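Read-outs: derived from the displayed coordinates by stated rules, not from any lab. Worth saying up front: this structure is predicted, and the values here are computed from it rather than measured. Cβ atoms are built from the backbone, for glycine too; each structure is taken alone.
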Structure P
Amino acid sequence: MSKVEYIPKSYDNFDEPWIVFGAPNREEYEKWSPQVCGVCCLKMIGDAYGSTSNISLYQLTMECKQRDGFRELPTGEIQGVFHKPLLDLAQSYGLSGSIEGNLDFEKLTTALQNGRLVILSLDKSKVNPKYKGGHLVLVHAYEPESETFLVNDPEPVLAEDGRNVKVGSDRLEEISNKKGLIIWQGEKSYAK
């Protein structure tokens, strides 16, 4: 597999961040960019396999929304991303995967050793008590000699720069919700 490139969910350092994000305007960017950690993880995987390289984060987000990956409440709050629709979206781009409810150290390392990538759910309050809610990150490598995982964190909450954050296995165990998706290259199918 080719290298996994980091994709953040926010482009606020750009003059027109919605253009980089792929949204039609600032309002859509500001509405959706806080919600797309899981979509960023999926795009990092899809781009590494060459199946989502020409698709914007906004387009993937809208496709996920069409699959009920997000719920918009009457209050304006957005809930999601939900794992099943995210997996359905991955499969529509030629990826395979599974939803996991007990993603422990052994499952994580086995998946990575088998060339698979892991979208892992974290409890943000366990990362930092001032945060709340769930968060998805991409676990893309394991270094056995140092017992650390390499994580791409689209928000980022784990470090100032979310690119290739080194997280010790004990620390990852502590902040993980032990849920997520394992994704891998599917059988070559049609190009989208």
Structure Q
Amino acid sequence: MRNKNIGGRDLEVMKGNRSSYIKRTEQFLLLQESLDKEEKEKITYKVLKIFVQKYQQELKAYHDVTLKPYAVLQHFFANESYIIAKNIKELDEEMRRLDLLLQKQSTESQEEIEQLIKLLKDKKQEQKNLETQKAEMQEERKRLRDLEQQAEEKKTKVEESDGYNKYLKAKEQTEIEEKKIENKKEVLLKRIKTF
């Protein structure tokens, strides 16, 4: 709901500053995306150093251009503009940490960065290996399912065949005959004992 205390001129000023602030913030954030688009293997010490320098230049230009629009927006969107500024400040703090690490230029920090890069490469390779294993296991699982289905179909066909029915009847008959033989054996044994 529109605040009735805000006049038409104030509203127009706010809209213009909001548009300017949003546009410049989006341009500033595009710089961050440029590093994301780089292939991780191609990010070197030099690339990071150039990126930090560009970032610092862009931050200064961003600050200069958005100072007035930010101040105007504070009157209308204090919470929202504060959140944006806070996120940019957190980003800036991370960039300062990166810059400090790069400024050390010690073999220790370079080795640390190289170890991190190696660790990332190893993790990426491990992920590829796991994905390959997963794909192989899924293929094997599918193959086993197909074999199980084929076996079930064969079993069903065998159970429905005349030969299988004859086999069951013959088996049943054999069991009956075996019981008869067992009974006769018992009778004979009893007679032998009575002699």
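Calculated for structures P, Q, FRET efficiency 1/(1 + (r/R0)^6) of positions 17 and 73 (r between Cβ atoms, R0 = 25 Å, to 0.05) is largest in Q.
Source structure of the calculated read-out (helix-only ellipticity at 222 nm (-39500 (n - 2.57) for each DSSP H run of 4 or more, over all residues; to 500), -9000) within P, Q: P. Structures P, Q were shown, and volume of the Cα convex hull per residue in Å³ at 378 was computed from Q. Taking distance in nm of label points 7 Å out along Cα→Cβ at positions 81 and 169 from the coordinates of each of P, Q, which one would give 9.7? The value was obtained from structure Q. Each of the structures P, Q was assessed by distance in nm of label points 7 Å out along Cα→Cβ at positions 9 and 129; the largest value belongs to Q.
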